[in-house]
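Just so it is clear, none of the values below were taken in a lab; they were calculated from the coordinates. Just so we're clear, the structure is a prediction, and the values are computed from it rather than from any experiment. Cβ atoms are built from the backbone, for glycine too; each structure is taken alone.
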Structure I
Amino acid sequence: MIFDTNSQRSWIICCFFNFLVASIMGLLMRFYYLLPLKAVNYAFLLHAHSHVAMLGWVYLMIYVLVVHFFIPKEKSSKQIYNYLFWITEFTVVGMMIAFPIQGYALYSIVFSTLHILLSYIFCWLVWKDSVKDRSFSHKLLLTAILFMILSTFGIWCLGPAVKILGKQSSFYQIAIQFFLHFQFNGWFLFAVLALFLKQFKTNFSERNNRIFYVLLITATFLTFAFPISWYVKNDLLNWINNLGILLQLGAFIYFYKMLKSQINSLRAVLDPAVKLVYSMALCSLFLKIGIQLLVLLPYVGEVSHQIRSFVIGFIHLTTLGIITGFLFGILIQNKLLSGSCFMIRSGIKCFVFGYLITEIILFLQGVFFYLGKGTLARYYEIIFGSSAFIVIGLFLILVSLLKTKKQESIK
């Protein structure tokens, strides 16, 4: 192990605790449509849910796995990584408390700003300590780090945008989309792909690597034209986005070619739980590309961001399907989560079931709105029930991790 088992277990437990809290917040938002809670401000809870999910689950779990796989043992054992993790978790807990109470206000802004500053320290440490790694997966990781830093420029623009032009200005909205686009499609996606490719012991074709890398980076920049087009009407933006989508398709065709020779040998040795979550991640990835190809149709592109269930479904496709799917797979494959443990297997199955049903219902509801047919029968009850499976699944995983840690401490 790269760092001691106790620290490792504590970090992972902390990440799953954050994920469970974020999912409970999401479930409360679903419940709000069944029975509005006067004590709950929906908008504040939404901010808390999104921040804790992004920064408490995805960011911190990537942190854990990057330290585990990319930082040499003599570097990762330094206390700075442990201190930095727990200070970052302190900011997440701060957001967890502040956002539901006050929304975007003094304390929530302080905690989220501090998180960004701490992420800069993490980026610097990883860049410095992993410098000897010359693998393609390391190249993807460094690119992910650059995207993470780039994405935060959008956040630093928000203050001046509010002061000069106001919250309703196009510049303010574009700055938010800049952050989200390069977080999800840059930092998170490149990081999980780096971690995933790190699991393969053989080298891939240099030519395929290079083409995949160039196409995906170019596509990531070009597809930012799509959210800009929501606020700035210009046909050129549509053409730029269309080119970006086609380049992205080409990138993942090469990604498939890179993996093709490894897939059969990988299937033979992988745990069934790993196969399940990797299948979820890869299917979600190619479904995301398929949905983006539909946006090439002009009218579909215009209404896609106006139908809320489409937007939520697409965000969850990326965060729960692709990113979380890869993270789960890497954790189980490397025995950081025990795929043989009944409670964890059950938790994974509950999570995947809840994710699949919510995605089907969200996109089906979006199609109904698109066709002018209104709300699906029992939509809010079904979406609440399916979301409960996600919460139950994460609860089972967290309880199992806590039990294992307790048993280890007794020994």
Structure II
Amino acid sequence: MTRSERNVDVLIVGAGPAGLAAGAELAAAGAGRVEILEREQEAGGIPRHCHHGQFGGRFVRGGMSGPTYARQSVAAALRAGAGLRTGVTVTGWAGPATVETTGPGGLERITAGAVVLATGARERPRSARLVPGSRPPGVHTTGELQQAVHLYGQRIGTRAVVIGNESVAHAAVATLRAAGVHVVAVVTDRPAAPLRVRQRIPLLTGATVTGLTGRTRLSGVSLRHDDGRTTTLRCDTVVFTGDFVPDHELARRGGITLDPGTRGPAYDAAYRTSRPGVFAIGNLLHAVERAGVAADEGRAVAVSVLHRLSGTDEPPGRGRPVVVDAPLRWVAPNLTGPDGARPLKDRFVLRTARRLARPLLLVSQGGHELHRQRLLLPAVPGQPFHLAAGWLDRVDPHGPPVRITAR
């Protein structure tokens, strides 16, 4: 089959909050032909099927629903002059800044002055979590649940168990309630829950899912408690929430260096990846943050892309790696930059694997302390916390990696 070829100035892959915000900002700044590609038939990303009213809170008192936020984000990108094509999948790379696509118009090869990856993140399904047992209908991730209820109006079940207790689990509870499903319990393997469940739903902490039962339909979820007890919760629906991973397949195919902590592309404060001319933004970098954070990154990347288009950018890969010690899980950005670029809001984002009560964060390079910062609140798993970036000017650009530890 013949593959058509064409050029654009900026190609953005992914039309969620990050990609749409980047498209709007770049088009408004006169970046030339800016095109956004989305593999789904409708643009807007995850907010399309999130009906709780917590979006756009900085600009709208009380926030707006996810679908409204998605529609307004699409409208803003189009109004600024960005092109948007849905139902188009980027299948691979044909050059440093050339991608191959397939869509309603057939096969295509697009070369851009700059490529921005905004492919987002996804929840790991039951199979990736290695949960044993039978494979009956009635098993969902939060995204699958929300699409089934809010986009397709499908019937879910009557009794549900929610696995996980990050904020996305509470969104799953709200969706189940909206569908008329009784929530039997929210289950987490953590000994203490970072978020309390509302509406008097039982919260089972320190419990691990050991299996699913049922054949023609899910009939129960088996648990093992930290004290050795085992129980089975009777239900016909289970929702596995959280445990997000960056949707990095396209980045990996392009040979872009991935950070072992975030599992997304390694990047610096200018959103540059290891591939010249290729930038990354949003939850592809650090799964998972709020839509507003992803949109902020989309707007912020515009400065770096404009430098790339004008030939005034610094080459990537000259920064020093930023690494963390356990129990810290990851830090983002995870590279320093050679040109004085500062991260969003002049702070780094971190996550921890276990609860830390008001930890002292130490930043060092080659045994030399660069910075120390005491957090005023506990750091808990599943929730971001931040480290001020004022120490960046003291990093030796030719020295060893920068290391962050928690005490």
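Suppose FRET efficiency 1/(1 + (r/R0)^6) of positions 123 and 387 (r between Cβ atoms, R0 = 25 Å, to 0.05) works out to 0.15; of I, II, which structure was it derived from?
Matching structure: I.
Given a value of -5000 for helix-only ellipticity at 222 nm (-39500 (n - 2.57) for each DSSP H run of 4 or more, over all residues; to 500), calculated from one of I, II, which structure does it belong to?
Comparing all candidates, it corresponds to II.
Given a value of 3.5 for distance in nm of label points 7 Å out along Cα→Cβ at positions 51 and 283, point me to the structure among I, II it was derived from.
I
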